[in-house]
Structure I
Amino acid sequence: MTKEETFAVLLGRTHFDQFTKTRIYHILKSGIDWYSFLNICIINKTLCLVYRSLQILELLPLLPTIIKNNMEYHYKCNCKQNNYFLKASEPIISYFEQKRIMATPVKGLRFLKTIYSADCGVRILSDIDFIASDKDKSKIHSFMTESGFNTYLINNTDSLCSINSTVKSYFYIKIEKNEFQDKLRFDFDFSFADDLINQIRENQNPLYEFLFLCQNYFLDVHSKSNASANKKYNNIKLIDLHEYYLKYLKKISFKEINELSAHMQLKKELEYTIVCLKELYTDITF
């Protein structure tokens, strides 16, 4: 990695041990190409988190004014947009709970209420992801369409579609003309087992969600259709995994998670993700 890429990785977190702080200060002293650094943060969708880290570490005065102002602007806009996402998702989540529909938000939206709950502006979201039971697909479809959303197949944005029991992924779009964006998008993945969905919904065993994130990370990095394909890391997903590990898994033995990964047939995904985490973070103790 370049010096600027390393600097962005070191700042892409909410927890800082002394060794990480020392590395940050050392790189700062050696000089930073701030425009390259800003571009890296934008590409990796870590700009808002990095901005907050610079603020916490009291390093913002060292940035060129134009860079600092740019980051501050995006951070404030993201705070407003994420609050909008949270508000827009409330009636949908509430309906699913009332009707006992097996569906739960995952990744970005869920993280705003868990690992990033101290500051909802640090995580950039482009849409709202759910995993849901295939058994409840028609109920979800009826509610979403009645709520003003149009439905599309994932990776096929050209035409509207109706529910097809053989298709596992749909997204729903509702036009929303406001100061944040022009549309609201919810993605639903119906390919996961009901047991996993329930475990994540109830949040009683964090290992299930961690393995889900490992699987999602592995598939994203290796997907031929994804922009991050052929890259070794997906920074934003690794940041999520690192933050999740520090909050929920630090005191859990590797043996326990390894046994569950074998049971769920996700050993390859777990091992690959842990290798990537250890290459970027010094506080991973698996």
Structure II
Amino acid sequence: MLTFFILLALVSTTLSQSDNLFVIDSFGDHKLPNWYPGGSLTMKYSHSADNLENGYGIISTGTSQISPNTFAGLIRKEEKIQLAMDNILSVMLQGVSNDLTVTVQVLYDINNDGKYDESADSRLETAPFSLNFSGWKEIHFNINTKEFKVVSKRKDEDFSILENEAIGIQFLYQAGKDYKASTFETGIAMISERYSKELKQESALTDVNPGESYFDTKNYPNPFNPETKIVYTLKNATSVKITVYDRLGREVIVLVDEEQSEGTYEVSFNASNLPSGVYFYRIRTPERVEVRKMVFTK
């Protein structure tokens, strides 16, 4: 079920380092990289200077008056992202106190021509969400078949689409039948993916980034592009296996699978042929299993 919460302040960009949050856009860098408006809408950054906690994108019709039952326009962020089933797509939206809705779409370039084309490609789409409120709300959309549908010309397309990397995210604004004809101004801030607690409980990767590492492990740099080094320490001679997984829990590569003596080791992981996003590496020995998170950003 879709839930939302009224926020008193926008979320700090420092949350991007949280274990359960992957930021798609924090709007904290005084600009709008890869954002494009369409229809009657314009988009600009909120102001020229802030404390990195209250930046946001202003979306406006300018002098264009919108009538009831009218498509007002869209905004699109063109950036590669990969969402995971049962996680939560979170976005902060500003109300307009009028009968206006927004629909969230995640775009996939199925024919690999470098752009989204409705006649050839596919998307995930939420039901319209009402902006008939004042102030800001943080909206949470569960990434599953209850809150998203697959829109595609391909009859065989289903939620396995999540195995692909999306090329962007889009927000469509529509005036409803009770919309009072006028111009409007709204806002958008802090778009992120949150890890579902339920998914963590069901996943084999449940113990992600515990407080203290048994293996004194870390990877650096993190985030990385395209290579990171994983350092770990064995307290005694033992068999050890290090495996990298993607966000869907699929095995990507086995980096180590052998007997090793007591000591500190280093192994490299190169993701140059993989999509950007969150990955996990698991260290398994007969004594302990530990999973850590790392972020690949192109």
Structure III
Amino acid sequence: MEPVKDFESFYTVKILPFVDELDNERSSAYNWKKFTLFTGAGAFVCFLLNFLKVFPSGIILAAGMLLMCITGVYFWTKYSDRYIDDFKEKIIGQIITYIYPSAVYKPMGFVSKKEYKASGLYRRRFTDFDGDDYWQCVYNGVSFHCSEIKSWYEDMAGKENIFKGLFFVANINHFFSGGTYIWLKGKAQLASSLADEHYRMLPLPPVHKMTTGHPEFNKHYSVYTTNTDEASLILTSNMQEHILLIKTKLQSDISFSFVRGKCYIAVPFEENLLEPTTAGVRDKQGIKNYFYTILLVFNIIHKLELNRLA
């Protein structure tokens, strides 16, 4: 990866030329939104006045305003979708390819359910799974892909959020055939009953707890593995130090697993990381946040020295 130039230069050269265009698209979507809400409210008031016999001819006006409201919904959706699509292409796509030119970005793509399940990082069975902002590349000899992911469980009792944040997958040595799971202390993804194991949680191979010999690391994480020898090769003292450093810097409940030649990393975030903000594209600090969020993925792979395992 060639050195990342300063953000100011990037913003001036790559982002600023598109700001006016994107801002106009955002304004159009916002204006159609106001039009839709106004005509919708007007239609409701006219229907109500007609029903109360205060405004006998209100039904005709209400029907006209309802038709305008439907038209407004169409154009509001059209311009909103256009703004989001262009934002993804001209802001997020520009950032990713600026940081690493060979990266491939797919705004509507996301990490597969199969890989999410295989990671063992969040074993709660889900009813819904979604995501966006998929991108992939090879960095430091490590092939990886990542995206935002959302998973949740919903039934008559309500909705239970399981995971929301960045989820990425890196290919390491395919000769690693076991599974090593680095779960947060107190949040090991183990079943508390047979019913949990069979009905509430996704499958996991038989694992046993591993002691790392690193007291500080053991305060934050619990390690379970199917193969202690393999886990020892992966989870060196140096990697444990780097994991603690990443967790401290991000102030996030980040978790890791190494399963059958792949490294999985889950970084929870409450906010929508790569979506347009209410402040719009003229919010320079917001653009900077996108820039450093994407750079974060490269930094994690670099810090973990995953090329050592490739």
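Read-outs throughout are calculated quantities, based only on the coordinates presented, and are distinct from any laboratory measurement. A quick note: this is a predicted structure, and the numbers were derived from the prediction, not measured.
A value of -16500 was computed for helix-only ellipticity at 222 nm (-39500 (n - 2.57) for each DSSP H run of 4 or more, over all residues; to 500); which of I, II, III is the source structure? Display every interim value, and only then the final one.
Details: I: -16500; II: -500; III: -14000.
Only structure I yields this read-out.
For structures I, II, III, calculate mean projected area of the Cα convex hull in nm², for residues 64-183 alone and state which one comes out highest.
III
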